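See the structures that follow.
Coordinate-derived values only; no laboratory data. Remember, it's a predicted structure, so these values are computed and weren't measured experimentally. Cβ atoms are built from the backbone, for glycine too; each structure is taken alone.
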Structure P
């Protein structure tokens, strides 16, 4: 096999952050070209696989349940490599339990509406964060909270609700089986009961979970009261900038807003190209996301997919305005509320003290 072909095949099977590091280290065009070609091919293959996967779910469950395919795919791809940080069997059972919540809570929250809906989502998100996000460095919250919000934002009609529930439960069994099979290397004997017992929102390591669980539904509820469209986008933006790492929040807020502006501008420019349909714009965004792992660029390219769907519901101009308004509102809401929460907590701790965080080994 020629050297260039071996290099290309290695790139196809390598993780993107490692490939980007290799790109920086490579010398000259001949060194960088196979790596770039492999990254592009990897992004294209991944996009095609995702499209076929979702189409299969649409064929079985109907067009309204395309989002079920997205949710199952996210978990299948993520948890074949990443675990929850405790006993593997209990982790697999927990993952299936999360899919049960996916099947039940979003439609129930939409049915209840108002304050009850917000409270239900707060409790559910906190439960998911405790159960699945004990290892902060794995960023499991991005996949699971995003999945919950997508199911909330793309509700099924009464006729499509039963297929959605069945699809999520079967998808949960599949994802949990993959989780169990592929994470046998995790020999942790820590139990789920210990995870619950160790959770303490007064500690810095757990504080972010409570903030995210409370502020994401609260931001969505306030956005709905203000008459903003696509409040799901508010929740996703709030979740995105509520990083577990406090020192990154300000940077992510700036990159989120600027990336949203750049993404909407790119979306508008692409819609002006003759023959460029919303579907093609969305697929282009999916391909471009596969070329980067930088948050600022992911924000730009993810906007293409989000806007391509919203354009069919709201129209191009309305969807662009909603995208900008939702993200700006979410960032401002999180910024203000985190400041107020931290101020109150600091004053409380000055008066009553705070528990010591465990020393990390």
Structure Q
């Protein structure tokens, strides 16, 4: 690599060190060298946003913030990317464009402040500051280092009118509300929708998207009374119910009449069966949690004799960044919920 701008694969195959022949997301190790190939973009990283399932697992396993920080550093050093070995998930990043290869199709310029819209599990990453500014107590990680975007990567220039941590939080989950909008519109006028985890980032956005798409019964399921009060205050749901999403009988009882669409935005494993039981025959379950087990979902539906369509949200829907940011701007309740969660976790 270097000034000659060697050509690589738009899918990043040239960055895969081990094992050969797989795409970067499946690789055990990537090459994070910050010199760009011809169609690559190199980013000076300023903040990582760990996905909720990954951060929860790391926190549960390692306990203290210092131990979580050490675990993240060890993962990135060993793998050349941030991919939790237990959950398989990563997150996304915020930074400024350092270099743009002459053949890059992403339309970015040096100095642009961007959020990546592809997972850290496939993004070559170096950390150069030992995460010295991060206490390990938040999903958002102040960070200095470099990352590489491929020709087939996706990134969004950060909106100037929003605080960067808030924009990063929304862009991290922007696929959820956009796919929710599509699925609810497919279900037809007057569809009923339940969002498991309706008080979180992806959940609150999905509630707003469901209502915008024409749902006439919107149910938010949350784990605590305090979270229920926050969602009610935000005005995003017609019904707010409290139940443990891992308890399928409790979920079904709390939701009551089964809904046409259930959206799972809970960052813990074991929520598949409750989502299936809450959904009417012929309805759709959308799984957005990285803690979802395909086997539990498929075998659970079979065992319950439930004829439901099950979709795995892959994080990309055309126009997803713009759609989610528009929801944030247009829906004060969404902004209040997400801003409140960020105030609880971010440090000065």
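Brief remarks on what is shown
- Winner on FRET efficiency 1/(1 + (r/R0)^6) of positions 157 and 181 (r between Cβ atoms, R0 = 25 Å, to 0.05) once structures P, Q are ranked, highest first: Q
- With mean count of other Cβ atoms within 10 Å over residues 37-44 derived as 17.2, matching label from P, Q: P
- For distance in nm of label points 7 Å out along Cα→Cβ at positions 245 and 277 computed as 4.1, the structure of P, Q it came from: P
- Identity of the structure behind 18 (criterion: relative contact order in percent (Cα under 8 Å, 6 or more apart), calculated), options P, Q: P
- Given -27000 for helix-only ellipticity at 222 nm (-39500 (n - 2.57) for each DSSP H run of 4 or more, over all residues; to 500), calculated: source structure among P, Q: P
- For 40, 31, 15 (Cα extents along the principal axes in Å, for residues 109-172 alone, calculated) the corresponding structure among P, Q: P
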